[in-house]
Structure 1
Amino acid sequence: MAKEKIYAVLTGDVAGSSRLEGEQRQKLVTVLKRSFTLVDEILGSQIVAFPFEIFRGDSFQGVLNQPSQALKAAIIIRANIRRSFDTTLKNAFDARIAVGIGSITLLPDQRGGEGDGPAYRNSGPVLDEMTKPPRFLIVRTPWTEMNSELNVELALLDAIVMKWSVEQAEVALEFFKGKTQEQMAEYFQIAQSSIRKRLYNANLEQITQLENRFGFLLSKYEKEEEIIAPQGYN
């Protein structure tokens, strides 16, 4: 049986958005659109199979044709949301994102939000399960062992990102753009030592290691196992 092409479906919403009213609600839409633009700018528009769409004001969904980039895409979206609202750390806005990895069997009218298949079923329904206990990033793949490992690693990632200040989220985005510390210092008009401290406190080296591990696991399981039929997915 030939392997099917796999995709990553990212389904998310903004935690705490019910606190926003009036102009702040409109700002949220602008922030979300900017988040998706940053995904294009940093990762390359060619990885987006179907553009991100916003629905119900604070929810969104997009499809990537390079699943190995899904984790970084989710972190970019979270970083931009966390840096865009001036709140206390306790009340910071963030995105809950469920990443579903798998094949896509139906995508009518070329609209990502109308699709079906294992990737969608591993994404949307999982988002509804992320409130108890609260989680902000979960990746569900066709492989049980990979899911078990990622469940632990992404819980630790949540613990890191949830402690990001606005300043740390800002340098994280510049880091993902590939800027050097010198370039960041010039951009933010602060000392390079301050940039170095923010990068260190944001644990970006460890996050990069996790991204590499995610890519390795995805490649490993893709090579070793065939993608099973849609009815085999949970």
Structure 2
Amino acid sequence: MIRIAAVGDLHLTVHGAGRLRPQFEGIEAEADVLLLAGDLTNWGKPEEAELLVSELSDISIPRVAILGNHDYHSEGPDRVRAILEAGGVTVLENESIVFEIGSETLGIVGGKGFGGGFGNTCLSPFGEREIRDFLKSTYACAEALDRGLSKLKTDYRVVLLHYSPAVETLKGEAVAIYPFLGSSIMGEPIDAHGADLVLHGHAHKGTEHGCTAGGIPVRNVSLPVIGESYALYQLEQKAEMLAH
């Protein structure tokens, strides 16, 4: 069994010193790894990333993050990523990592992802260059998920995103903005290769529980959605998942 703690959309500002540290106190007793689903900072400023590193510094379990749209806003994602990684946080952008936890292995494929819509209403990379440019990040993430999941030979496989690959976890948001909250384009490689759990944030008014079109469990771990410091999930050999 592997225990996962997950949360997204922390939106930490320079005025948030001391806000997060107590929320993660004692997390090691409950989880084997902490996954952070983007929008870790509010404006993507270096000083926000530096504060985040300080707030997470007491956590001794592995910390794995992907960046969200807010983390891209000011100085660019490379600077934010460099600060987080210098502080011991693993940042994935269309990459994967493997952890040995006890006698089991956990593979994580992560990336920010992007929008595009779902099912029959999903945009296609056709026509104006503006539409094709809009979808570039979505398809790049989908291709990375395809590569990463196909190569991972671990006991468990988790996908960590910011944007959603499933429409169900967006329920509660205005339907008109669904194309800007995620895309089933990213769900296709997940369904093709399989995963034990998909985590995302971004949709503050969405729903925690959902699944991809192929039935893979998806959880929206945006802080406003889960309403607590982090959500806990257990992965077991029969691919059963329990949520607190």
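Read-outs throughout are calculated quantities, based only on the coordinates presented, and are distinct from any laboratory measurement. Computed from a prediction, not measured in an experiment: that's the story for all the values here. Cβ atoms are built from the backbone, for glycine too; each structure is taken alone.
Taking 2.8 as the value of distance in nm of label points 7 Å out along Cα→Cβ at positions 125 and 213 derived from one of the structures shown (1, 2), identify that structure.
Derived from 1, not from the others.
Using mean count of other Cβ atoms within 10 Å over residues 61-68, single out the structure from 1, 2 with the greatest value.
Largest value of mean count of other Cβ atoms within 10 Å over residues 61-68: 2.
When mean count of other Cβ atoms within 10 Å over residues 141-148 is compared over structures 1, 2, which one is greatest?
Once mean count of other Cβ atoms within 10 Å over residues 141-148 is tallied for 1, 2, the winner is 2.
A value of -6500 was derived for helix-only ellipticity at 222 nm (-39500 (n - 2.57) for each DSSP H run of 4 or more, over all residues; to 500); which structure in 1, 2 was it taken from?
Going through each structure in turn, the value belongs to 2.
Out of 1, 2, which has the highest value for mean count of other Cβ atoms within 10 Å over residues 21-28?
Comparing 1, 2, the top value of mean count of other Cβ atoms within 10 Å over residues 21-28 belongs to 2.
When FRET efficiency 1/(1 + (r/R0)^6) of positions 165 and 221 (r between Cβ atoms, R0 = 35 Å, to 0.05) is calculated for each of the structures 1, 2, which structure yields the highest value?
Once FRET efficiency 1/(1 + (r/R0)^6) of positions 165 and 221 (r between Cβ atoms, R0 = 35 Å, to 0.05) is tallied for 1, 2, the winner is 2.
If Cα Rg over 2.2 N^0.38 Å computes to 1.01, which of 1, 2 did it come from?
Label of the originating structure: 1.
If mean count of other Cβ atoms within 10 Å over residues 37-44 comes out at 25.8 when worked out from the coordinates, which of 1, 2 was used?
Answer for the origin of the read-out: 2.
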